[in-house]
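No value in this document is a laboratory result; all are computed from the given coordinates. Model, not experiment: these values are computed from the prediction. Cβ atoms are built from the backbone, for glycine too; each structure is taken alone.
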Structure I
Amino acid sequence: MKRNQRNNGAMMALALGVSSLVAGCSSKTDEPFENQLRASLETAQPGDIIEIPAGQFSFDRSLVLSTDNVTIKGAGMEETILSFKNQVAGAEGISVSASNFTIENLAIEDTIGDALKINEGDNIIVRGVRTEWTNGPDVNNGAYGIYPVQTTNTLLEGNVAIAASDAGIYVGQSRNVIVRNNTAEYNVAGIEIENTIGADVYGNKAINNTGGILVFNMPSIPQRGHSTRVYDNDVNQNNTENFAAPGTAVSGVPSGSGIMVNSNDQVEIFSNRIADNNTANIVISSYFSANFAGQRELAEEFDPYPEAIYIYENQFQGGGTDPGFEYLQEIKQALYGEDGAFPDVIWDGIINPNNDESVKTICIMEEGAELLNIDAGNEFKDAGVNMDSHRCELAKLEAINLSS
């Protein structure tokens, strides 16, 4: 994990040119840069481009933007660093409630809560942003690194997220999303797509998280997510011990989960390179099996069963040797012995009792790949591999088009 610091001398030297680089700032060049940036955000006008120079700048409370059509630009994620290590007020580092918003080429470090939250906006771009808690994995770190929620037409690309206590890169309750070419390391969830309709997740690296890439639906949220493609990603060694706050949704993710699908439908997983995830390279579960936060009473409209999960053309290596929960350890020991390993895909086996035989839960067109049904709904009595009902094909999803 990187630790990036800038000395005060360099920061002061750079601050000499700040007034000309930050749109809308005070003309008082002796005013602290942090105050100038806060003022430029709070008084921004549509069309403003707020440029932040190289340097490390410290903030003790959240920065807030609520104006549409604004761009925030730094000099690079290793050059422009916004530090919130001494934050005493505000729930986020940067909080945005605006559309047509772009933020790029800077770092947000050590926030007391979420690093970058974008709420209820359309046409969002987050590019080249690093979010990090520099002390490494810790339950007291902020929950989310990059956190757009209830957005439409969202692009997250070329970002780095490190050590979030929930998800490094999270997209929730959104529509029409592309998450590409990002790196997520040492988070509980590296990349999470939750209750979102239409997402393409590709070209990413999810390494050393508790779970690499998650596609979830959670109850008590009006929008049910579906139609996510996860492809051409490197999802390796996601074996970091779960450090989420107890009772949160991701506290139910076993360490060693590569790609995990929970209670979501129409998910395509293809052309990924998935290796050495100690629970399994792919984990598929219902809400009942995961039993997040101990809840079993669900709203009638919530569908807790994953369906139409299509897995094909991936490259698997290793994994399944040291499952992250004790009951999974016991199943592995009983079926494969001390030195054995789970197959590449494990599934809780819980299906909707009202479905007929035409409903396909999981289809695997993957040479050599097997699915282990752990039979969680029957106290694991008939856990085993039977591929007869899983060698099937599904209609492929369409690519996401952000202009639509």
Structure II
Amino acid sequence: MGTGLDGKMIVVAPNTFKGALAAPVVAAAVARGVRAVFPGSKVKEIPLADGGDGTTDCIVRATGGRLYHKIVTGPLGDPVEGAWGITGDGSTAVVEVASASGMASLPRERLDPLRATSYGTGELINAALGSGCRRLFLGLGGSATSDAGAGILQALGVALLDEKGVQIGRGAAALGSLSKISLPRNLPRLRGVELVLGFDVDNPLYGPAGAAYIYAPQKGASPEQLPLLDQNLRRFAAVVESDLGVWVSSMPGGGAAGGIGAGLAGVLGAKLVPGVEEIMNIVGLPALFEKGRVGLVITGEGEINAQSLYGKVPVGVSRLARRYRVPVLVLAGALKLELEAAQGEGITTMLAIADGPLTLEQSMARTEELLEKTARRAMELLRIGLG
């Protein structure tokens, strides 16, 4: 049985349901629900990410690329296993900050944004650059750090010096002693490589809406530590501006991943872009729309809220679909965004997957089942509407 969509495909393009299911599992569950009602339909699963956890796996899977593992320095200096990937055509290497420098690698009680370093992400970047790629995409999101990417820069060979000309330590606390940034005459592995940073929030580096005050609390910062973190990010920006002539203070996305966006854009000339848009381009989603092959999109993530309007997967997908007048259904564990606001971004409608009063733990344990059931109910309604 067809879907009544004139033979066009249904694209299932969700994000991870954080803490419950990875994006590929989410996509598979939704696709099962669709096929239960329309067994003959064309369903294409394209799991997505926004630059945070799962970005590397998402791109590698979608492009038929390869995933590599490497033991690197974790946020607090302990060894962790990180991963980087390369796309199927070998042109683009992919690294995500969350892999080596993410909150998920630490128990909640060990989170410490004053000490946490992004050095391990720099080690992954070094490994990825060794592949000979001409383009590197770094997903910003899920970091445990607030060091403005200082650790990455140190791993790549950039000297961050105090007033005595000595390399500063690692972590955001050490930024307070930063006095000079010294670039090697060249960074040979970065020569000729386009460095693209994908952000999922557009906050600036510092200030009331910056990396410290908005995101450091979820990384373990106490209220008393926030002014110091913000002050150190300001110092980093001032040194970048005085030594390199690059103003990083207010660039959109500069505060992503504890300031890694601003740090790498300011010091290395990296390009900051909305992560979900870049990922959709890499995995080829826009091309499907351009060919007129898509009749419906189903997307979603664990919670839809006001923050979703600033670069999260469902809104990124809906903005793309809106350009081609393709309807979008969003499935979520929790809906905390007004439908009118969602529709303003191209979302047709949204459904919460819970089928009764459930605790968060119960809902997360049943996420796969609930996704399949909700997708099936939605398709039954579509069938009614199609007559």
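Tell me which structure, out of I, II, gives 2.8 once distance in nm of label points 7 Å out along Cα→Cβ at positions 56 and 360 is calculated.
II
Upon calculation of mean count of other Cβ atoms within 10 Å over residues 112-119 from the atomic coordinates, which of the structures I, II produces 26.1?
Numbers: I: 23.4; II: 26.1.
Considering all the candidates, the number was obtained from II.
Here distance in nm of label points 7 Å out along Cα→Cβ at positions 200 and 224 has been calculated and equals 2.6, so which of I, II was it run on?
Values: I: 2.6; II: 3.2.
Clearly, the read-out refers to I.
Tell me which structure, out of I, II, gives -2500 once helix-only ellipticity at 222 nm (-39500 (n - 2.57) for each DSSP H run of 4 or more, over all residues; to 500) is calculated.
That value comes from structure I.
Of the structures labelled I, II, one was used to calculate relative contact order in percent (Cα under 8 Å, 6 or more apart), giving 18. Name it. The partial results should precede the final answer.
Numbers: I: 8; II: 18.
Only structure II yields this read-out.
Once mean projected area of the Cα convex hull in nm², for residues 120-311 alone is calculated for all of I, II, which comes out largest? Provide the component values of the computation, followed by the final result.
Numbers: I: 9.1; II: 12.6.
Biggest value here belongs to II.
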